[in-house]
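Participant: Listed next: structures, encoded as C-alpha cells.
Taken together, the values in this text are just the output of simple stated rules run on the coordinates, not laboratory data. Since we're looking at a predicted model, the values are computed, not measured. Cβ atoms are built from the backbone, for glycine too; each structure is taken alone.
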Structure P
Amino acid sequence: MNEAIQSKEVRLVSESGQQVLPTVQALQMAIEMGLDLIQISESDPPVCKILDGGKYKFEIQKKEKQSKQNQRTIETKEIRMTITIDENDFQTKIKSAIAFLTKGFHVKVSVRFRGREITHSKLGEELLDNFCEEVSHLVNSRSNPTLQGRMLSILLKP
C-alpha cells in the first residue's frame, strides 16, 4: 500500500483501463483523489488500483472470515484394542464406535500387537473384520487395514 510498493513502475488499473506508470506518478494520482494506491498482485510490473485502503482491508478480512466459516474440520476418534480382547470389552468398544459414527466423526480402529503377538496378524485382521461387520449399518466407506509398526488400523467414515 502506498509507499510500501517497491517497484519503479506499476500497472495501474482504473475505470479508463490499464496503463503502465511510474510508481511516483501513480501515488501522486492516488493522493490527489484522497485514496490509497494498493498493490493487487505480484507481477512485472505489479498490478495496482486506487482504492480506499481501510475499506479494502475490511473486505479482505470479511472474505477470510466467510471462508473460515465455510470450512468444516472432520475430527477423527480412535478406538484401540488388542487381539486378546474379551467379548464384553469388544461390545463396549462397538457401542462407543456407534456413538462416534452417529455424531459424524471418523473412527480409526486400531489393534495393537504386544511382544510376539505380531506373528498372529491374521487374528487382528479377523478382529477388525468382526468390528466392521458390527458397525456396517453406519459406515459408508472404509479403508483397507494397514499395518504400521505394531498397529493394525482401519478408518471408518460415517
Structure Q
Amino acid sequence: MSSAGATVREMSSAPLPDIVSSLGLAIAQGQFALDLNSAEIAKTLTTTEIEIDGKNYNLLELGFLPTFYAYTEATVEAKLSYTINESTETSISGSASVKVRTPFVVVAATVSASYARKFSVEASGSSSIAARLVALPPPEKFLKVLNAVIER
C-alpha cells in the first residue's frame, strides 16, 4: 500500500496557509483597485459639466458622488474526499487423470495458480471562495474637501 499511502499523504497535506495568504493578498489588491476606481470616477465627475440656466456646473458640484466599495468578509472552503481499496485474490485449481494400461500406469496432473493484488485510489475535491462587497459612503475627508471647493 505504499503508493496509495503516498497519495493519501499528499492529498491530506494541502497548503492551507498558502491558500489563506493568497486570498488575503487578492482581497487587498482588489480593495486597492476599487479605491482607485472610485478616485477616477471622482475625477470624471469634476470634469463633466452641464449647463443649467446659463451657468456650467460639474457633477460633483451638483451632489453626484462616486460610490466607494469595501470587502466586508471573505470565506475559503475546501472539501476533499478519497477512497482507498486494496484487494487480494488467490486461486488454485488442479486436475489429475490416471490411465491404467497393463503393464503401464500413466498419471497426468495439471496445476493452475493465480495471485492478484489490486489497489485503487479515488479522490475528489472541490473548493470555493466567496467575498462580500458592500457600498460605503464617501470618506469624511473627501466630503470636507468637496464642500470647501464647492463653497469657493
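Participant: Hey, semi-axes √(5λ) of the Cα gyration tensor in Å derived from one of P, Q reads 63, 18, 12; which structure?
Facilitator: P
Participant: Of the structures labelled P, Q, one was used to calculate volume of the Cα convex hull per residue in Å³, for residues 64-143 alone, giving 100. Name it.
Facilitator: Q
Participant: P, Q: which one has volume of the Cα convex hull per residue in Å³, for residues 24-111 alone, as calculated, at 204?
Facilitator: Corresponding structure: Q.
Participant: Also, I was wondering about something else. Given 25 as the derived value for relative contact order in percent (Cα under 8 Å, 6 or more apart), which of the supplied structures P, Q does it correspond to?
Facilitator: Q
Participant: Where does the value 7.8 come from, among P, Q, when mean count of other Cβ atoms within 10 Å over residues 96-103 is the thing being computed?
Facilitator: Corresponding structure: Q.
Participant: Output the label of whichever structure in P, Q has the greatest value of distance in nm of label points 7 Å out along Cα→Cβ at positions 40 and 120.
Facilitator: Structure P gives the largest value of distance in nm of label points 7 Å out along Cα→Cβ at positions 40 and 120 among P, Q.
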